[in-house]
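Listed next: structures, encoded as structure tokens.
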Structure 1
Amino acid sequence: MPKKGYKQTEEHKKRVTESRKGHKHSEETKRKISESLKGNQLSEETKKKMSESRKGDKHHNWKGGKFISNGYRFIKKPYHPRASKYGYVQEHRLVAEEMLGRYLKPEERVHHIDFNKLNNKSDNLYIFKNSSDHQKVKANLFKLLESLVKIGIIKFNKENGKYQ
């Protein structure tokens, strides 16, 4: 360990690091290290700088403010009124709002016509006034599927457990 006020060269630091590889500290040494580190508190300013240095595009896992969860694409919009606590909004809701020229009301539902949750083109989206209307359309679709099964257009394959 150098005396206080003396600087170690990078070369010296590398040599020391290499020589310590694989070395295990004794329990006594571990206790002394632990004791010496107690009470070392970071200032609020330092904590803030550390936090800011890992946010957004500086974070190692940053993907441009987009991610997919449960089949839906989310976009970073921290100031959107319906953003999650992490500042993300479902992309289909943003597209629907653009179509309407206003924010969606909390009760309004956006339906993907082709059932592809990642196809957020305006011609694939339909906005329902409420969840009830959306559920009625889903029930209607299920009845249509049921009738297609009954007349033999759609069949269930028992070997693979799928409708065809």
Structure 2
Amino acid sequence: MFDKIEKNIILISSLMMALITIIVFGEVVMRYLFGRPIPWSAAMSMLLFPWLTFLSAIIVTKNDDNLGVQYFRGLLPETFQFILKTIQEIVCLIFFLIMAWSSYIYVESSRRALSPMLGISRSWFYLSMLIMFAVMIPYQIRLIIANFIKGLKKLKAKTLSNN
């Protein structure tokens, strides 16, 4: 299931990147060659860019590529590395839960406001945050479980090799 979600996210992100590129290029051509800017191009770019960014963040989380203090953690003994990594992942999960709830409140509060150029609800601009955090939560839970099991196996193997 996670692989299918990831493939769809990559496809949607790629399409959004292409669309942003076409819109911005089209805006430049229309403005500077023809003197007729596209009125909705900036608003559409402002809508698509956060979606692209937040969807890409899901893949980063899924692949456990989030920024971490890996250098300093690597200086610690393996047991402490495992403990620190687990704490870091749990803190991320708590952050994702808080941000998903906050994003939901933000989306709901902006539901009735309209974007003047696009004529759509302003909540579409903020919905990307809610979706990102909501999708990152199960990925983070899966990551916590996988890394916890991996860490326990490493510690067990190390304990057995020392005996």
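None of the figures in this text is laboratory data; all of them are computed from the coordinates on show. These numbers were taken from a predicted model, which means no experiment stands behind them. Cβ atoms are built from the backbone, for glycine too; each structure is taken alone.
Who wins on mean count of other Cβ atoms within 10 Å over residues 99-106 among 1, 2, i.e. which is largest?
Structure 2 gives the largest value of mean count of other Cβ atoms within 10 Å over residues 99-106 among 1, 2.
Say we calculate FRET efficiency 1/(1 + (r/R0)^6) of positions 27 and 131 (r between Cβ atoms, R0 = 30 Å, to 0.05) for every structure; which of 1, 2 gives the highest result?
Biggest value here belongs to 2.
For the read-out helix-only ellipticity at 222 nm (-39500 (n - 2.57) for each DSSP H run of 4 or more, over all residues; to 500), a value of -29000 was computed from one structure; give its label from 1, 2.
Source structure: 2.
When mean projected area of the Cα convex hull in nm² is calculated for each of the structures 1, 2, which structure yields the highest value?
Top value of mean projected area of the Cα convex hull in nm², among 1, 2, belongs to structure 1.
Once distance in nm of label points 7 Å out along Cα→Cβ at positions 59 and 115 is calculated for every structure in 1, 2, which label goes with the largest value?
Going through 1, 2 one by one, distance in nm of label points 7 Å out along Cα→Cβ at positions 59 and 115 is largest in 1.
For relative contact order in percent (Cα under 8 Å, 6 or more apart), the calculated result is 10, so let me know which of 1, 2 that is.
1
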